[in-house]
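**Q** Structures are listed in the sections that come next.
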Structure P
Amino acid sequence: MATTTSAQLPVAAAGRVPSSAGKANFAGALRSEFTKIRSVRSTYWTLLCLVVVTVGFGALASWGVATHGHPGPGFDATAQSLGGLYISQLIIGVLGVLVISSEYSSGMIRTTLTTFPHRGTLIAAKAVVFALVAFVTGLITCFASFFIGQAFMSSRHLSVTLSDPHVLRAVIGGALFLTACGLLAFGIGLLLRHSAGAISTVVGLLFVLTILVNFLPQSWQNHLDKWMPADAGTQIWSTVANHGQPPVFAPWTGFAVLCAYAAIALIAGLALFQKRDA
């Protein structure tokens with residue numbers, strides 16, 4: 001009997017859940033998620049692509065208007081230098097989806113939930129880490145794009161400075177815009193759990209839907225355009241109230257509309273995440 005008991009002890013010890021598993025907290029989840037996001041090679045490639053596209057297209061647009069353009073009285077030099085954000089919103093959307101969907105495709109989500117079963121805290125930590133990475137990268141990128149773009153446009157005396165009205169808000173707003181688009185994609189990824197499907201949905205919501213609205217009667221466009229997530233969000237990185245288009249929201253109101261889309265996706269995704277099996 002003594003021999004049997006002693007032989008079973010190692011087995012019991014091996015199967016025992018570590019006492020630290022029940023003490024996992026939000027700070028620990030943040031450290032874990034930061035380690036995950038920085039250890040994945042796709043994170044660096046996606047962020048590098050975002051920087052190159054934003055700065056490159058912004059510089060190209062600024063150079064174009066400085067050498068061949070004839071800007072009118074409503075010209076927005078700040079938005080011109082940040083024009084790459086129209087494409088970068090899709091790039092940060094891809095990363096937002098992959099942050100959560102890659103764990104499902106690899107099966108790592110089961111391991112994650114085994115070591116950290118507090119699902120709400122886990123998703124909050126993932127969202128916070130991703131939002132910080134997106135915002136910091138977006139902030140550096142937007143300032144670089146702004147300064148390079150203004151350097152091109154200075155030859156035509158079209159440039160502005162950060163001290164001009166609304167310019168600093170617009171440049172920082174570009175980073176906020178990217179962060180909100182990324183969180184919207186993160187929420188969609190959490191909802192669908194499939195990379196290809198979630199990325200397609202993000203592209204459709206942020207890009208295709210905006211194009212399709214242009215095929216509607218003009219009276220409909222006037223009411224629907226400003227409610228499109230991308231159109232609403234872009235107002236935060238513009239300094240001119242209206243670019244000659246149908247009525248739009250004020251900058252912070254438009255950004256709030258984009259944030260509302262992101263919040264709905266995140267809340268719906270979290271609600272299903274709490275109920276579904278990994």
Structure Q
Amino acid sequence: MNALVNNADPVGLASATGPNLGEKEFAFLREFVLQQCGISLGDHKRQLVQGRLLRRLRALNLPGFEAYCDLLRRDPDAELGELASCISTNVTSFFREMHHYDMLVDELLPRWLAEKRGGGRLRIWSAGCSTGEEPYAIAMVLAEAIERTGIQIDAKILATDLSPQALEAARKGVYPVDRLGGVSDARRKRWFLRGEGSFDGYVQVHPRLRELVAIQPLNLLHEWPMQGKFDAIFCRNVVIYFDKPTKQRLFSRYAGMLESLGYLFLGHSESMYGLSEDFDLIGRTVYRKRT
């Protein structure tokens with residue numbers, strides 16, 4: 001987006017391709033996003049927000065940002081997911097931060113399967129699942145552990161996100177072949193179906209993995225409908241967007257949703273230091289709930 005600087009636009013934010021995001025509207029959006037999504041937008045994010053939201057204005061056929069703010073006031077829930085999709089960056093990949101999956105394979109899954117043999121249930125939550133690569137990677141190592149041990153249990157992975165576009169992509173489970181960079185050749189052959197014809201160059205995750213993953217919309221700041229507790233929660237590269245009070249509340253709620261000695265996995269640039277006394281750090285961005 002090219003910026004034009006003129007007398008009516010002293011901060012140089014008028015766009016050659018759309019309306020300007022004024023100070024009043026940006027102030028409303030900042031407060032709305034903070035309250036509804038826990039994301040803190042600094043002053044320096046104004047031009048970025050303007051550029052990304054111009055696509056929504058065009059999609060909704062709205063004349064400007066004032067009309068968009070009015071839409072959020074009238075029906076915040078209807079547009080919240082789309083807004084979150086615009087202002088956040090869904091960067092993910094299969095087997096990102098491989099040391100987390102190594103811990104699942106080498107330590108946690110064998111123990112859980114042995115402990116839950118004969119009627120137990122295993123639940124893992126991918127909170128902020130984006131387009132699905134994370135929960136499907138977890139499903140791969142889970143399915144492999146079940147096959148390797150021969151232990152059949154009630155196992156399920158919950159995958160949640162606020163973005164409607166990301167959730168739709170996750171439900172389809174269809175990815176360009178070049179997105180499989182972190183997947184070994186053996187896993188590509190075992191867990192992906194190669195597309196043909198118009199789908200050449202794409203793959204779809206195996207039905208077995210899709211059976212293990214339940215994909216649902218969820219705002220982490222709102223009420224959580226889940227009843228049972230989880231053995232592990234993956235919330236990686238999500239809280240980096242949140243302010244300190246939101247992180248503290250979220251970590252406290254995660255502790256309440258985890259089984260005794262359950263595990264919380266964060267992203268490589270995230271930390272719980274000074275934010276919670278409910279967990280012990282036991283590995284690189286791996287935390288275990290205290291008893």
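Each reported figure results from applying straightforward, stated rules to the coordinates on display, with no laboratory input. The structure presented is a predicted model; accordingly, all values stated were derived computationally and were not measured. Cβ atoms are built from the backbone, for glycine too; each structure is taken alone.
**Q** Using semi-axes √(5λ) of the Cα gyration tensor in Å as the calculated read-out, with 38, 24, 16 as its value, let me know the right label among P, Q.
**A** Q
**Q** Moving to a separate point now. A value of 1.00 was computed for FRET efficiency 1/(1 + (r/R0)^6) of positions 39 and 79 (r between Cβ atoms, R0 = 30 Å, to 0.05); which of P, Q is the source structure?
**A** Derived from Q, not from the others.
**Q** Could I ask something else about it? Given that mean count of other Cβ atoms within 10 Å over residues 55-62, derived from a single structure, equals 13.0, which label among P, Q identifies that structure?
**A** Considering all the candidates, the number was obtained from Q.
**Q** Moving on. Which structure, out of P, Q, was relative contact order in percent (Cα under 8 Å, 6 or more apart) derived from, given a value of 16?
**A** That value comes from structure Q.
**Q** From P, Q, which structure was helix-only ellipticity at 222 nm (-39500 (n - 2.57) for each DSSP H run of 4 or more, over all residues; to 500) = -24000 calculated on?
**A** P
**Q** Can you spot which of P, Q the value 125 was calculated from, given it is volume of the Cα convex hull per residue in Å³, for residues 151-222 alone?
**A** Derived from the structure labelled Q.
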